[in-house]
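Take a look at the structures below.
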Structure P
Amino acid sequence: MTDASLVDRVQARHVTDAEPRMWFALHAGDAPLVAPGDRVEVDAAIATRLRHPGVAEIPFHGAAEPEPGARFEAGEPLAGEGRAAARFESGGRILYRTPSGRLRAVVSRHQENVTSPVAGTVESVGPGAICLHADGVGLPGVVAVGEPAHGALVVAVDGPEAELGPGRIDVRGAGAVLISGARADVETVTRARAMGVRGMIAGGIIDKDLRDLAASLARQEAALHASPPFALVILDGHGKRPIPEAMWSILVAAAGLDVALGTDPPTVILPTGQARSTPDPRRVRVTGGEGAGRAGTLLSLIGLRRRARGVAMECALVELDPRDAHDDPEVVELALADLQRDD
């Protein structure tokens, strides 16, 4: 079998996205500040967001009711005059008028601006989200938590398979985005946030840590005083996963540059012009089953083999890289369905 036909049997994953997009959710009471086609720059306000919103209603007997979605300020008369005027104690946005003649709205005493971590063009503004076509090159991830953020990219580990411990994070990382290696854990991410880090990039994360981090970030976002945006982007999958080789080389080359982290979809957005070498098509990564997360070189197809529970699957011989400097490479049989290559 030729190299081309052998490689074509392995699922390919695009390393970069030439037209990355970033979505910003809009909740009840949020108001967009941009329109389709608008250009935005880094840290430009694109929406206002109500903090700790609630639903309130007042009696309303006016002839002309406000349009759903209309904004109002605290104490602003919506109908009538003087003390009899219909008004809310806090600012917000109109929801609707009930059949019983009461005006319902989402209100809050505090609001904040939602800012863009990247320059780009507004592609669409809908009732539930703003879509931004970002300038730059995207590295697609598999999962992310937090809010879109940006900062100078810092390589905080010695290699793609290394892990960043909490003891290696200090105030020098404030405002930066850290490349944190093969796994992100709750303790490390929590310390990073406390030190002012704006984001982290890792190869993998375990499910429990992901749930705990999502809950922790949600609690901090709900605090009375908002914290600076922070995002964690996972590039490969569950557990300890070395950052894919092709992505690692791109990230290392971009060290020191300002990068953006998107959470919907999970993306690392690098400045335009970040070049990359063509990946070796025989280099593969194990995405499932035994050895998940390890990388190696595709040797040959070996046909159908019986795998777990007697299922016959097409397999290949793969020379897996050593786990550390003291080990030797391993040649193993792996199902093609559990392999992935960079494209």
Structure Q
Amino acid sequence: MTRRANVVGLGLVGGSVALALRARGWRVSGEDPDEARARLALERGVVAALGIDAAAEVSVVATPVGAVAEAARRLLGTTSGVVTDVGGVKRAVAESIPDPRFVPGHPMAGSELSGLDGADETLFEGAVWVLTPTASTADDAFSRVATLVTELGAEPVVLTPERHDELVAVVSHLPHLAAASLMGLAVGTADEHVATLRLAAGGFRDMTRVASGHPAIWLDVCRDNRDAILRALDGMLGRLGEMRDIVANGDSGRLAERLDAARAARRNLPGRVRELAEVAEVRIPIPDRPGAAAEVFGLAADLAVNVANFEVAHSVEGDRGVLVVVVERSATERFRGGLIARGFRPSVHAVA
């Protein structure tokens, strides 16, 4: 039986979701506020049909952040499947839609390209895909969306909506605003010294690459995540002020310490999700309480445990499911201990 999905918003991310689903045999229907873009998506085979498929088992909202809530409510009212989104700010939309079939999400993947021309079915392979279920989210809905994320080649990581917004303010929103500011400084200098931009070497280009993204999406992001972004900007300004003092005072010792610390931290940044060579299977009976499945993934994120794969199996103890999670063997005891502390009853099994 052909699986069916909807994608609302057929830009870079929405188009990539649609292409990735179609490559895996899904029948994808879609729509976009820009009718010309929607027709182009149909012509290129990004979607199989235009409009909303009421029988779709999953619907993905890939509109700008400010339009996510309205689109999600419409899909929840017109389809019987689960609904998720890919917006870069989560708290506001999660609080406004307390529906058990809604699973807020945000893939940490992008491209210098924009719009449908940048859509790529491999965009999410090896990426982290954050899910931010709430107390209202049904375990079954969460499991279905997490399974979809895994099918698209990404690793599902669970955070609260508030924590997601605080973290992305630092690792995503602040870098974009900093890059825009740096480009503004360089362009201002170039007005006086035309050669400045021609001298831009790899370091400058790397730091300002994200400034090439489409500016429209950042208007909603900066409005909806204003407080977290302001805290990030204040922290950055404080760090820059300290660096200014170090340079002004000619304090080579402190400068070397800061640069060495930054270099070490940069080397320790995790890369893309990798396939784990030595793994173990952790079987976790899901207790009868809301959000239990999502709690397991949240704990994995807190303990820095990579989830290589998972499935929900039928429980031998009754109607409740068993979450089968495959993790790196070296992390099993840490993960098992954390699960027990949270009231779960995990069992660990070697994988040949």
Structure R
Amino acid sequence: MVRKEGSVLALGLGLCLAAPAAGQTGTAPALHLRSSAEELLEIAYPARYGGDPRVLEDDIEWVRDHDDELRDWWDRQGPLFLLRAADVAGLPWPYRDIEVYLVRTWPVVSIEYPLVLALDAVQGPAGSAEVPRDDDLRVLLLAHQLVHYLLDDPPVAPEGPIAAAYDHPFMTPGTFEGEALVNWVTYTALEDLWGRDRLERATGRELWRVYNPNHEFVIQGLALDRRLSRTSPLTRWLAENPRGSAIFQVADEYRRRAGVSGEAAGPAGDGLSGTPFGLDLGASYDGRIFVAYVDRGSAADRTGLLQGDVLRTIEGRAVGSDIVEAQRRLRESWEENREINLSVEREGREVYLTVRGR
């Protein structure tokens, strides 16, 4: 989990992803909801926020006027959700503190590292899409991202039975199965707090289903036959279903039905890039290498890479005019570390990003 200095993940914004303390099992992290993320916003949208600071101030004020319900829910039930999620997962929280940046507009509806949640619109180069004004959907989006912090590879290597759980193929971040397990834990913890009817209304939203093609697999293939609980947590289910068990064939069938081909597609992608990180490159007539395509829901998409971004560096080294060489370097970085540190030129500015598996 290397984070390169100068990247969008290391802007001095105090992300507070501290390593776990010994004996932290059963302790929920402190969640900090922030209604301002000036540096992140100025990097993501230099044209929108770079020229007139009043636009940034107006959008931050808009967030403060529209985040009351999310904050109220978190104050009342958020810590209980975190404890319940850890119970049904059978895993300790690996972080003491988690920062959440609430913004009006973002290139995707939400990302995990840093954790950013768009409250008003998803704004990309091809246009914008409104985020539904549904407080339960916002809670669901936030809860899903938080469970990633619980189930994804922890910053400190685990030991014993917990290590075996993280080694299970279904726990591979960014895969159809990995996303399904995140939602299984999320649904279970929220159903305990909300009841089934309220959870079904929130997960029935079109935006949720578009980004979560694993929903049917969770409801019909996982939760139908097993109820996660403190006495029957996810870690036990993983131990009972090792590689080669029948659940792998079941997952393959649901993946085919959802139109997701595997890791290259990401949690909601189409796999057209042909890469496990969801990024395809193109070359312009003047020799520049640019982002030609980003698979929806892929690691590259979650990072905020945009079609048309011009590639400047990969792992700190300048990108030349050889597209085959650039593609090779991207693949090697991903295969070695499951992350790629790169920078792109966007609207006249150099933007540093880290594409990483979950």
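Derivation of every value follows stated rules applied to the coordinates shown; laboratory data play no part. All values reported here derive from a predicted model rather than from experimental measurement. Cβ atoms are built from the backbone, for glycine too; each structure is taken alone.
Worth pointing out:
- With mean projected area of the Cα convex hull in nm², for residues 254-309 alone derived as 7.0, matching label from P, Q, R: P
- Comparison of P, Q, R by distance in nm of label points 7 Å out along Cα→Cβ at positions 182 and 302 - largest value held by: Q
- Comparing Cα Rg over 2.2 N^0.38 Å across structures P, Q, R, the highest figure is found for P.
- Once mean projected area of the Cα convex hull in nm², for residues 30-229 alone is computed for every structure in P, Q, R, the highest value turns out to be that of P.
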